Structure P
Amino acid sequence: MKFCSECGSTSSLKIPLEDNRERVICDECGYIQYENPKIVVGTLCTYENKILLCKRAIEPRYGFWTLPAGFLELNESTREGATRETIEESGAEIIISKLYAIFDLPFCNQVHMFYLAHLQKPSLCPGHESLEARLFEINQIPWSELSFASVKKTLDIFVGCGKETSTAVYNEVLEKKNIASN
């Protein structure tokens, strides 16, 4: 950010007093612009032992399969955001049951949160961000065509760790060096 959002003067990168990292600080009024991670929210939706995936119609990863997810908007809870993204990308009517997995991605300044949800009925109507929305049997998940490491890990946990039985929320830090294939 070159200019202060408060007074319009030039800003520069400095370490504020009593802080330990660089921040964008206004050269004139001293306003500190804090930059924080973006939150991505989504759902792992099931219906009769099938999992909902959406084929991306936008970059990044155009044409790859993903769990319905996107950036949290202002003035909404993570649960509301996950529900909204699921409706926008798949047209699915869902009921969220619980928070399922959280992934910290410090290399891209994001946090990904996935809720476990159940589809009310199998009718899907993909929105403009999805080429297709489809229910997959577990043995038909297109593993090599998944969009992001957090999506793959969420599905791995679901398929390999007893599906819905655990009450714990899975949490992991995903490092760029460990997700080169995605």
Structure Q
Amino acid sequence: MIIINSKPIGKGIERECYIHPMESNKIIKISSLAPNIQSKREISYYKKLQKRKKMKWNHIPKFYGEVSTNLGAGFITELILDFDGKISKHFSLYIKQNGISVYSKQLEELKNYFINEKVIFNYDMSPKNLLLRRTNESESELVLIDGLGDIVFIEMLNYFKYFLKNKILRRWSRFEQNMYLDYG
């Protein structure tokens, strides 16, 4: 069992994130609500992604497994850091400050990543679910930190490339519409 004595570095509706007490380049996500349906869904999806031999992890955190802590069951993922070692900030902060159009390249890269890697994200993804990782002084990339996987009961259509791509594009379109309504 891992003992966590620190304050969370992030908190959502269902979970809190803590820096791993023994590995500072990782975080532990712990459900603050029971049952932890979102965590179970995300863990299941991470495990599916891990089975892919050529999976690229540059737009989602690497997954390191489940863990038991003094605060409850959780799972370990990569801590998303900028090139200077600072924790990456929420994309919503950047678009409030600079506008959306400044990040059109990063948004297009993320959309293409989801399509090419066949990664499904929740239909309610928002800029608050994304971090902007600065890779150097002038370049950055978006990383989805919450809402990975699918919430549908029947996943059979996800195994067909055509249907999966269309699902990703529909969800992406909804994400963009909501982002422009909220931040544009």
Structure R
Amino acid sequence: MGQQHKEGTVRPLTIGEIEMARELYGNTINYKKVVVHCDSYFPFGAQSKDTAMAPNGELWFRSERYQPDFSAATIGSRHTFVHEMAHVWQRERGMWVRTRGLFSGVVDYRYRLDGKKKLKDYGMEQQASIIADYWLWKKHGNKEWLDFAKLRIVRFLGVSDKNTFELYEYTLSDFFKQRG
């Protein structure tokens, strides 16, 4: 893995991170309130080293996954950042992210796009996965999206074809309208 960082540090979002998040979430997040922790959210370091979290409108990464600027990190780290920012967005929309997050270890992050459901019809983790996976495709193209799907980082279930990205855009259409 890459360079490890000192746990116990906290910082505001960088300008690059705000710009990256704003491309998706628009002005629906109060970016000045969001901070990034290099630490365990749970006492005694109980947060898994491979788990990122955003239970309270703040981002929590253990040193192994933390980046000083996620906008300048690998595609995989940026994908994780976008996923966690979805939880910040959900919390600012009134979702009980902390309570629902208690069950994240047993819920399904995978999803099917059927051309009927909108983002609001999916579970909390599925919503964050849909947003992050769409970002990956939109920003980095079909080849990267397919590569990440093979690694099961993209959580899409089903056959990817020429209509897949139209399904993303339909599913996210209300999300796009409310970005401000």
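Bear in mind that the values in this text are calculations on the coordinates, not laboratory data. On a predicted model such as this, the values are computed, not experimentally measured, just so you know. Cβ atoms are built from the backbone, for glycine too; each structure is taken alone.
Could you tell me which structure in P, Q, R was used to calculate semi-axes √(5λ) of the Cα gyration tensor in Å, for residues 69-116 alone as 19, 12, 10? Corresponding structure: P. Computing distance in nm of label points 7 Å out along Cα→Cβ at positions 29 and 53 gives 1.8 for which of P, Q, R? For distance in nm of label points 7 Å out along Cα→Cβ at positions 29 and 53, the value 1.8 is produced by structure R. Match the computed value -13000 of helix-only ellipticity at 222 nm (-39500 (n - 2.57) for each DSSP H run of 4 or more, over all residues; to 500) to one of the structures P, Q, R, and report its label. Derived from R, not from the others.
The value 15.6, 48 for Rg and Dmax of the Cα atoms in Å was derived from one model only; which of P, Q, R is it? Answer for the origin of the read-out: R.
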